[in-house]
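What follows draws every value from the coordinates through simple rules; no lab data is involved. The structure displayed is predicted, hence computed values, not measured ones. Cβ atoms are built from the backbone, for glycine too; each structure is taken alone.
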Structure I
Amino acid sequence: MAKKPTKAQIRRERSPAKRKEVLIKKGYPKGKLPKGKELHHVKPVSKGGKTRPKETRVVSNLKHKKIHAERRKRGKV
């Protein structure tokens, strides 16, 4: 089982600079999402997920809320 990330590692993965870098790679030239969209980590950062293009998805705010509600329901987060 993987070691739980430290608070410093989690802070780095959630940093605005990393987020902007990923969004640019995903095709958002200014590194900003349109209104109503959010960046979702497929594997939660608290569980060792990384802020990389392959490990993130751009989803609507509503979809993002549903994803996390389901995770809480299943006890995954």
Structure II
Amino acid sequence: MADTAEIKDTIIAKMTEARKPALYLKDMHKWFGDDVKPRAIKNAANDLVKESKLMFWSSGSSTMYALPDRAKDEDKRGV
């Protein structure tokens, strides 16, 4: 089982490489498989939001996680 720092590093790396600018928590679960509990992933993602490395992005009906730079770029383009 990975520790919180490893989970955070993986989330940032995968978010940077992701085709979509914002992802659901369930998308992050796919990166870890059964090795890491969903609660640990959620806690790590929320910690990254508190650290301003990720941000919440809302479409109005659902909330996703995004890298601040990528989410702002998409908002400017109207995507």
Relative contact order in percent (Cα under 8 Å, 6 or more apart) gets 33 when computed on, of labels I, II, structure II
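The value 12.2, 39 for Rg and Dmax of the Cα atoms in Å was derived from one model only; which of I, II is it? Can you show the working numbers first?
Numbers: I: 12.9, 38; II: 12.2, 39.
Corresponding structure: II.
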The value -1.17, -1.41, -1.45 for log10 I(q)/I(0) by the Debye sum over Cα atoms at q = 0.30, 0.34, 0.35 Å⁻¹, for residues 7-46 alone, derived from one of I, II, belongs to structure II
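Which of I, II yields 2.3 for distance in nm of label points 7 Å out along Cα→Cβ at positions 15 and 39, as computed?
Source structure: II.
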Re helix-only ellipticity at 222 nm (-39500 (n - 2.57) for each DSSP H run of 4 or more, over all residues; to 500): value -12000 computed from one entry in I, II; matching entry is structure I
